[in-house]
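There are structures below to look over.
Only the coordinates and a few stated rules stand behind these numbers; no lab work does. All figures in this text were calculated on a predicted structure; none of them were measured in a lab. Cβ atoms are built from the backbone, for glycine too; each structure is taken alone.
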Structure 1
Amino acid sequence: MRLHVPIRLRWSDLDAYAHVNNAEMLRLLEEARIQAFWSNDEAGGAAGSGTAPHDTASRGTAVLDGRPGAATLTLIARLEIEYLAPIPYLRAPIDIQLWIGKLGGASLDVCYVVYGPAGQESARLYARATTTIVLVDAATERPRKINELERTAWTPYLEPAITFTRK
């Protein structure tokens, strides 16, 4: 199962070639990842409790407390991206699909595919990427195990990892 996170492009995401800059693509992936995995306790759900309101992006996967001072840090250990086509400025949100390619002891591989706006008959595949995230205890600065709440929330989204094209 995959999460579909709609992300709007900003005019500032474009570069001199009139397409989304490669570095900005990493920011778009980060934004989708935050919407998918960080809890939003502003509407009453406790951070990390899994009771945050479920929008179309989170669907129960948003169980990490991403606020300043949180007990857990989410550190990027590795990021790989394959650009397949330039993304022009689009008014409708792009469709970033996320799933878990690997759920380890203290880390997870988040896989992404970036398509044109959802609902279009022939949505174009622009990029695919994988991010390895390590959960780190903020007090000890050491990796910490994925807890039962997180594992339960993320297991339904396990799918085969992306196989990248190699030269």
Structure 2
Amino acid sequence: LTPSPASSITAWAVRAETAKKYHLSKLSDLQPVAHQLTIGGPPEFPVRALGLPGLKRVYGLEFKAVKSLDMGGPLTRLALNSGKIDVATVVSTQGNLAKEDWVVLEDDKHEQPSQNVVPLVRKASLTPKISEVLNEVSGKLNNAALIELNQQVDLQHKDPAAVAEQWVKTHLNGN
């Protein structure tokens, strides 16, 4: 089966005012100011290789403080919007990023590996028709589509199954 070009990765966001104040658009821009900032992330963030240790290794980032929150969820949103943290660990395709006054910082040194969407099927269940349909879905699912689907679920509170069904009806060629 073919992996999709769609990729949902760990990302970091700052409030727009913070981005403007410190001229931030990419992670490497944090290097001279990180020691003044508090970063928030999930409980495993301080020890996960691709979390804080990765940011230190790849970008040389040393933050003033680290707060244990969730992964871009309600605790993170509240902490970032209220100023309790300055940098938030988020998911690049989460639907609510569009409604927040945040800047998602570019991972300009590619610290985070791509995490492409990949179909998985029990081998005994895989038929040529199922392979054909899943490969068609994979070929058409991109980051913009993932974000749009997540926005419908996260912001418009639509049923995930209904959102997925509508996307398939709209984007597949009658399979």
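If distance in nm of label points 7 Å out along Cα→Cβ at positions 40 and 128 is computed to be 2.9, which of 1, 2 is the source?
Label of the source structure: 1.
Assign the value -4000, calculated as helix-only ellipticity at 222 nm (-39500 (n - 2.57) for each DSSP H run of 4 or more, over all residues; to 500), to the correct structure from 1, 2.
1
Computing semi-axes √(5λ) of the Cα gyration tensor in Å, for residues 64-111 alone gives 27, 17, 10 for which of 1, 2?
Considering all the candidates, the number was obtained from 1.
To which of 1, 2 does the computed value 12.1 (mean count of other Cβ atoms within 10 Å over residues 136-143) belong?
Source structure for this number: 1.
If relative contact order in percent (Cα under 8 Å, 6 or more apart) is calculated from each of 1, 2, which structure is the one that comes out at 25?
1
Of the structures labelled 1, 2, one was used to calculate percent of Cα pairs over 28 Å apart, giving 23. Name it.
Corresponding structure: 1.
As an exercise: distance in nm of label points 7 Å out along Cα→Cβ at positions 24 and 104, calculated from one structure in 1, 2, equals 3.3. Which structure is it?
The structure behind it is 1.
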